[in-house]
Structure formats: C-alpha cells, structure tokens
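Some structures to go through are shown next.
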Structure P
Amino acid sequence: MRLRPYKSCDAKRIISWIRDEEVFHKWGGDHFGLYPISAETVDNKYLKDNGDCKEEDNFYPWIAFTDEDGVIGHFIMRYIHGDNKVLRFGWVIVDDSIRGKGYGTSMLRTGLDYAFNILGVHTVTIGVFEHNDIAHNCYKKVGFVDKEIVHHERDNIIEMAITKEEYIIG
C-alpha cells in the first residue's frame, strides 16, 4: 500500500465509487452539494476551494494504491484550527468492488504512519456517522477510539481520535 497526492484525473474514479445517495452522504457528500456530483465538483473543491480550509497550506487529499489493484481508495488530511499537532482525516472511501481485502485499514494505517512519523503530529481525529458501522469498525480496527457523539441535524457523528502513543502501542 502506498499513498500519492491527489491529481485532477482521480476525481472521475472517486465519483465512480459513490454509487448512490447513501454512499454519498456517508462519505461526507453534504460538503459537495447535492447528489449526484461531477468530477469537476470534486476537483474544484480540492484544488480551487482548498477543501473549504481557510488556511492556505492545510488540505492534503491522498490517493491509495497497490501494485496488484492500482488505485483502491482516497482520503484527506487537514490540520485542525491551525494546530499543526492535530490532524483530521476525512472523506474516506474505498473502491467497493474490492472491499473485504483489508484495504481500508491498510490505507488508514499508511496515513497514520505518515501523520505521526513524517508530519510529526500528536493526535489524529476522524468522524463517522453513527449509522455507518462498516467505517466505524474499520476505524476502531486501526486504533481510533470513540471520544464523543456530536448531535447533527441529519445524523449523529461519532468523533474518534488516536494519539501517537496509542498508535505505537497498538
């Protein structure tokens, strides 16, 4: 499993994994407008709108790939409120045609390695909708711990976190 920065050509692949409105919502699609979305919408959000981040150097979209299956997933990293010791993962998605191979956990572990060992953060956070059991279990498997439930008008969000120390011990 390896990561590389997002490129404009990746947007078509990402939207191909968003097969219906439920997947769109679980992925965090509300930040992109209404379903369905176009590759151009994703590309604009990432490259022109900086992922809605106010700080210029604060938004890092990644593509995960393997030698066997090529591009298999995507997620973003961004710092929280200008604090370069706390990083947030988001917009996590894996090609559903190859789910069950452990790619989601492998992708997030690779991201955590990068976050802790290259970026030098102390904590990584992630949120998951309460009804998204598959993603929630994946995040727990990687070592994220439930911290709180945030009540949201559409769905409750489980906020999760992992520290560098927890990741090393795990």
Structure Q
Amino acid sequence: MVSHFTQRYRKSSVGITLVYALCGFLLSYRNIFPAAKKETFTIDLPLNLNSESLLKYWELNLPLKLNNHKESENTIQLFLERGKGYYNKSNGETSYEIITRRPVISFLNQLHRNRKKGWPYIADAYAFLLGFLAISGLFITNGKNGFLQRGIWLVSLGIILVLVFIFIP
C-alpha cells in the first residue's frame, strides 16, 4: 500500500520536474525563445532640431515616452521608456529600438537561475528529493535487472557522459 505522502510527493515532483524541464529548455534555446522581444523602428523627423525642439515634437507627435536625451554635435541620443534610439540632425532620420519583456519566459528563467526570493529553498529541497529518488531507485529492482547486474553499468554510463562534457572544450 502506497502512503498518501508518497502519492502527493510523486504528483508534486512531476509538476516541479515539468517546470524545471521547461525552464531549462527555454534557457538552452534562449536565442529562439528570448525573454525579451526587441523591435527596431526608423522614422523621419524634421531636420536640424535641437534638444528642446525635439522634445516638444516628440511629446506632441509620438506615443512613446522620452525619458532623457544626450545631445552631441550631429546626433541626439534618445533614452526611451523601454528602449533607446538616435536622431540624426542632418537628415532627420531617427532610429530606435523598443524592448518588450515576455513575462512568462522571463519568470521561468528567473526561477531556473534561482533569482526569486525563497525559490532556492524549494530548489534545494527538490534537488535533495531527486537525489533520494535516484539512489533509492537503484535498489528497488533485484535480480538480473538489479544494481549489481545492470544498474552499475547504467550509473557508470551516466557519470562518464557528464565527465565527457566536462572535458570537451
């Protein structure tokens, strides 16, 4: 008879294992599934605007919030609410990029990297339980499929696989 604790542990471990698997997959392929989306835009503004004129024009005609700017001889660097850009005074060309966070992917990345408060305790407990599960699983099966027959080779293969990847440059 399986205890209620064991049944609950199995179900919760499946859930947390799926979350960790998804987090790890998203981190491994972050170039395909980035936590933030970057969009680049180019618009034409009037020529030869100084800082004050640009600020007024921007406020009246563009929906993006301009937080700050830095003027140089030929350009004005723009610091937007969710991005940055440049205004070229000589030709009026303005290019800027807007960064939009993807909340679910960003949250999962933070979990996997232990950046959420309190999560490292859950991750440590989960790592301990996975270790216990792995070690106890070695001794559950007896006979020709037991640890001393087949299990030792499978454990050795797993350790060798990790060692190979440690020493590959």
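Read-outs: derived from the displayed coordinates by stated rules, not from any lab. Keep in mind it's a predicted model, so treat the numbers as computed, not measured. Cβ atoms are built from the backbone, for glycine too; each structure is taken alone.
Which structure, out of P, Q, was distance in nm of label points 7 Å out along Cα→Cβ at positions 19 and 75 calculated from, if the result is 4.3?
Details: P: 2.2; Q: 4.3.
Attributed to the structure labelled Q.
2.8 is what came out when distance in nm of label points 7 Å out along Cα→Cβ at positions 67 and 115 was calculated for one structure; which of P, Q is it?
Values: P: 2.8; Q: 1.6.
The value was obtained from structure P.
Kindly point out which one of P, Q the value 1.00 was derived from, the read-out being FRET efficiency 1/(1 + (r/R0)^6) of positions 91 and 131 (r between Cβ atoms, R0 = 41 Å, to 0.05). Before the final figure, lay out the partial values.
On the way: P: 1.00; Q: 0.05.
Clearly, the read-out refers to P.
From P, Q, which structure was FRET efficiency 1/(1 + (r/R0)^6) of positions 83 and 99 (r between Cβ atoms, R0 = 35 Å, to 0.05) = 1.00 calculated on?
Checking each candidate, the match is Q.
Out of P, Q, choose the structure whose coordinates give percent of Cα pairs over 29 Å apart equal to 12 when calculated. List each step's numbers first, then the result.
Values: P: 12; Q: 53.
This figure was derived from P.
Suppose helix-only ellipticity at 222 nm (-39500 (n - 2.57) for each DSSP H run of 4 or more, over all residues; to 500) works out to -7000; of P, Q, which structure was it derived from? Intermediate values should be presented prior to the final figure.
Working: P: -7000; Q: -16500.
The read-out comes from structure P.
When mean count of other Cβ atoms within 10 Å over residues 107-114 is compared over structures P, Q, which one is greatest? All intermediate terms of the calculation are to be shown ahead of the outcome.
Values: P: 20.5; Q: 16.0.
Ranking P, Q on mean count of other Cβ atoms within 10 Å over residues 107-114, first place is P.
With distance in nm of label points 7 Å out along Cα→Cβ at positions 35 and 59 coming out at 2.3, pick the structure among P, Q it was computed from.
That value comes from structure P.
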